[in-house]
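Every read-out reported here was derived from the displayed coordinates using simple, explicitly stated rules and does not represent laboratory data. Computed from a predicted structure; not experimentally measured. Cβ atoms are built from the backbone, for glycine too; each structure is taken alone.
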Structure I
Amino acid sequence: MSAVFDQPTLWQRVRPMFGGFDATLALVAALLAAAGLITMYSAGFDHGTRFVDHARNMALAFGLMFIVAQIPPQKLMGLAVPLYTLGVCAAGGHCAVRHHQEGATRWLNVGVVIQPSEILKIAMPLMLAWWFQKREGRLHSLDFAIAAMLLLVPVGLVVKQPDLGTAILILSAGLYVIFFAGLSWKLIVPVLVIGAAGIITLVVSQDRLCDPDMVWPGMRDYQKHRVCTLLDPTTDPLGKGFHIIQGMIAIGSGGVTGKGFMNGTQTHLEFIPERTTDFVFAAFGEEFGLLGAAAC
């Protein structure tokens, strides 16, 4: 009878916290984060790096991830509407209270400087999941149309900032939720066909469409230049195409097995710009080669 009144051990009290935790997903995320952190250290060890800061931030992020994983989905759903509303209002608020940084108005100054689009990266899929959960078992075309509007409003606000890259990320996150909610292939296939046709047209008509005098409706000049440079960086090898060309050279020089950790010549001779941030994959490809890149 005394065993009934025994105090549970620490492990017995902590163990339920790991019961619903996806250990495999956490391990994959940790390995990818470690690969990125190691590459960042290698790419920047000879000219200063924020390795310690990034390592600390990653540790905090994993701790926060574990804590959030303990919250029941029903309670997370309760945050969907407030978080989405906050994100949309903040993204729209940059029009009234602008904070200029590097030529854009992506930041909102409300005593502290915040970037509303970062809120929407989390709020958007959460909001769509909340909407489809509310309509579960009785989904109709109108429900998908409303979901599309919920998605397009914040995407449009982020595009206006302008921040096309983040807008595409938010759009992608939302589209994945809509797809897994059961969107019919009859609606998906036509969009894919139109998208493929648009890409083919862009590639075939590149010379004409990328003419300096050609105006792309709804897009700024720098966005047009980014697309055209991606298609053919050799059109401006010492200007807008320099980064891409150097990145490709670095990846190609890594070959199949790479040059080895901290031995990337293109990286450490400073041919790769922004080698610890935007072009860190080029540094990784040079040092770990095709096999390392394929593994990640």
Structure II
Amino acid sequence: MKILICDPTAPDAIEAIRAAGHSVDIRDDITPDALMEAIPAYHGMVVRSRTKVREPLIDQATNLKVIVRGGVGLDNIDVDYARSKGIAVLNTPAASTQSVAELTVGYLFALARRLPQMTASMRDGLWEKKKFKGTEIAAKTLGLVGVGRIGTAVAVRAAALGMNVIAYDPYVEEWSMGELVELADLFSRADYISMHLPHTEETHHIIDAGAFKAMKDDVRIVNCARGGVIDEDALYDAIKAGKVAGAALDVYAEEPCNGHRLFELDEVLGSPHVGAGTREATGRVGAEVAEKMITYFKEN
């Protein structure tokens, strides 16, 4: 079978697919127009978050049998439409769990102690000891919005740090890591709120202006899940109003988000969607991509 690698993928994974007898073309910087032209020739494709697989592309993919997404979210793929055309859509949900969870916990510490701001001050040659009085995260309440693999991994780490963990997830009935609560209850109780859910019609702007008003004063927000689950304009306003003490974002409604006005605010920390961007996660994602692709064609 002919496989197209559309986004950067671990070399070991590519070699494993080839060793299984498949022809693999690496075009990990392919443009949307070039992809439209090339896709009819392929039976399988590997994507990460960069490549968008929308209905027009799927219509062009007349020989495509399977799409393997290296990562968790499938919001860059029109999944239902692909499946309606007989194309399997697979992902690697477990591979990046630890990396995203660790970035989330790192952001909890960075927000509590304002680590990037202190570093910037020191680089400016300043010694602003009194300015940077922080806060402890121990004994604070962490509210998790969504408790799948990553949310649960964050809960394990937060509990070990002495945080009180509560969570909202309408699809979970029992959870051993903390108390399941209604969303309004989470907003009113949490000192820190961390997002761990996909971006869907149901979750779009699940945190909006009304939600910010319902939160505790000086709440801190972390989003290493998906852009669009937080109303970024409302977040900006809540920070300017002094309601939100800090926010840390790895994902955004529009990516890349160069020049976003949130980064005019000293209270905002950010990264360019690198939650899964560790050597270890890259290796695991690649291994799982190869396994999914090879297994699919063996069984079909």
Structure III
Amino acid sequence: MTDAAIRGGSGKASEIKGRSLWDDARRRLFANKAAVTAMILLGLLFVMAIVGPYLSPHHFNDQNYSYTSGAPTLSAPTGEGSTTFYLFGTDANGRDIFARTWIGARVSLAIGFIATAVSLVIGVVYGATSGFIGGRVDNIMMRIVDILYSIPHMFVFIILLVVFGRSGGILNLFMLFAVIGALEWLTMGRITRGQTLSVKEKEYIEAAEAAGVGTWTMIRRHIVPNILGPVVVYMTLTVPGVILIESFLSFLGLGVQEPFTSWGRLIAEGAQEMETAPWMLLFPVLFMAVTLFCFNFIGDGLRDALDPKDR
């Protein structure tokens, strides 16, 4: 066979390009209709969390005493002889629920992502270190995790927030980020350790050890990048869990404090007026439920896409 025949009419050698694990996972993920729909809905929720408060003519903390606990309307009195609109109605203090719902989305999503990021960093570093070093160090580190698991986390959340997090404002939000993130890393650490124990037996790890690569360089450059699949999946399932924890704490009055609000705080306020003003409860519950469903569908899609047995 001649070179021309091999090269083809274009004169360029034909190439067969392989497809990496991440390319294959991306293709499988975007073929999952439920996960794609969830990503689109979640993207819309993110956009509304950013621009939603600006679409209302009212600041989220402005009060209209002429229209308290008012139903959704396009012609509400303002007390100044004019009318205005409230797409989601008003609360017991005459504040616009539309603006407050999207401000609450900002806060809840921020807490969900930032607290998850904190737990991700702590869990991955701790679990990868424990699994890679092994031996007595691994046993000690895992016993510490077991001890922390035995402590009721909700009780710890409440104690820490009562002692340190009742100042209100930005400081209270940072306390929520730190407290929830610092106590939600345990499962992440165990998952990371299990994956590390599997990966460190691979040939490329042995080759790197033979080449004299140090322990921390090995963890950073060879262990962590190769265990990100299960970690990313678990992270998508951690975010809704963190949002639920924040919502429960805010429902008890221990979470987000005025002048800020969150979906949990809005649900707590709406539950008190559920019989007379159900719209106060309906909208935050609806958007929070959609968000939680989206994260769970995305997590399921990522799990299926990254599962090597389904390739």
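Quick rundown of the values:
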quantity	calculated
Entry that produces 37, 31, 21 once semi-axes √(5λ) of the Cα gyration tensor in Å is calculated, selected from I, II, III	I
Origin of the value 48, where percent of Cα pairs over 18 Å apart, for residues 26-81 alone was derived from one of I, II, III	I
Test item: distance in nm of label points 7 Å out along Cα→Cβ at positions 74 and 242 calculated as 5.9, pick one of I, II, III	I
